[in-house]
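Given below, in the form of structure tokens, are the structures.
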Structure 1
Amino acid sequence: MSFDPTTLSYNDAGLIPVIAQADGSGEVLMMAWMNLEAVQKTIETRKVTYWSRSRQSFWIKGETSGHVQELVDLRMDCDKDCLLAIVNQVGAACHTNRRSCFYTSISEGSEVELMSPMK
């Protein structure tokens, strides 16, 4: 069965949220957005391509940093309004140079840093 990305449920801005998860470990790396064309580019190239809301342009993960996300599998949830990208992550996923964007815990009313930037 072929997949038609126009069947996904995009928000009013034409975007769909995407969670990037590390293949093998299941570690949640980051959350970003894709539009229809970014979904198509990701499927075609196997390089995870997001839509930057701030720059209003495509963003191929790792294009400038070298911290590439190679697509292993792209999954949609039951409502087709959220995607899960299973990826081989090279280097840091976060722009702060950490493995994951989810490096801060809220514990007993305080923020606790769980990991330092990668060297």
Structure 2
Amino acid sequence: MRTVLTSVMLLMCSNLFMTFAWYAHLKELNNKPWLLAALASWGIALLEYLLQVPANRIGYTVLNVGQLKILQEVITLAVFVPFSVVYLKEPIKLDYLWAGLCMLGAVFFMFRSRFF
């Protein structure tokens, strides 16, 4: 269980950097040339990969690739929704709830063999 928790924590940090790399330039560098935004995003993405690669290697010792992928997608949604609402000032939508419920269904199917 500790291995999974370590992987999850690293993936959460990784996804925070990934979300900033993908979307923060829309707010912070909106009036700058796209090339500058791309270079800044690549710099942030490097930090994301420095966390994501070890997270997946650690997680792969106890989870399969499908489980790691679904875990990453759930974490991505869990990081993205607060980021978009708090940082980008996007309105919260009921669609986030529906997407989350669909993700929980995906989690069930990917992890059911471990629990049933």
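Only the coordinates and a few stated rules stand behind these numbers; no lab work does. On a predicted model such as this, the values are computed, not experimentally measured, just so you know. Cβ atoms are built from the backbone, for glycine too; each structure is taken alone.
Ranked by FRET efficiency 1/(1 + (r/R0)^6) of positions 34 and 58 (r between Cβ atoms, R0 = 30 Å, to 0.05), structures 1, 2 are led by 1, which has the greatest value.
Computing helix-only ellipticity at 222 nm (-39500 (n - 2.57) for each DSSP H run of 4 or more, over all residues; to 500) across structures 1, 2 gives -25500 for structure 2.
Largest in relative contact order in percent (Cα under 8 Å, 6 or more apart) among the labelled structures 1, 2 is structure 2. Determine which structure produced the value 14.8, 48 for Rg and Dmax of the Cα atoms in Å, calculated from the coordinates; the candidates are 1, 2. Derived from the structure labelled 1.
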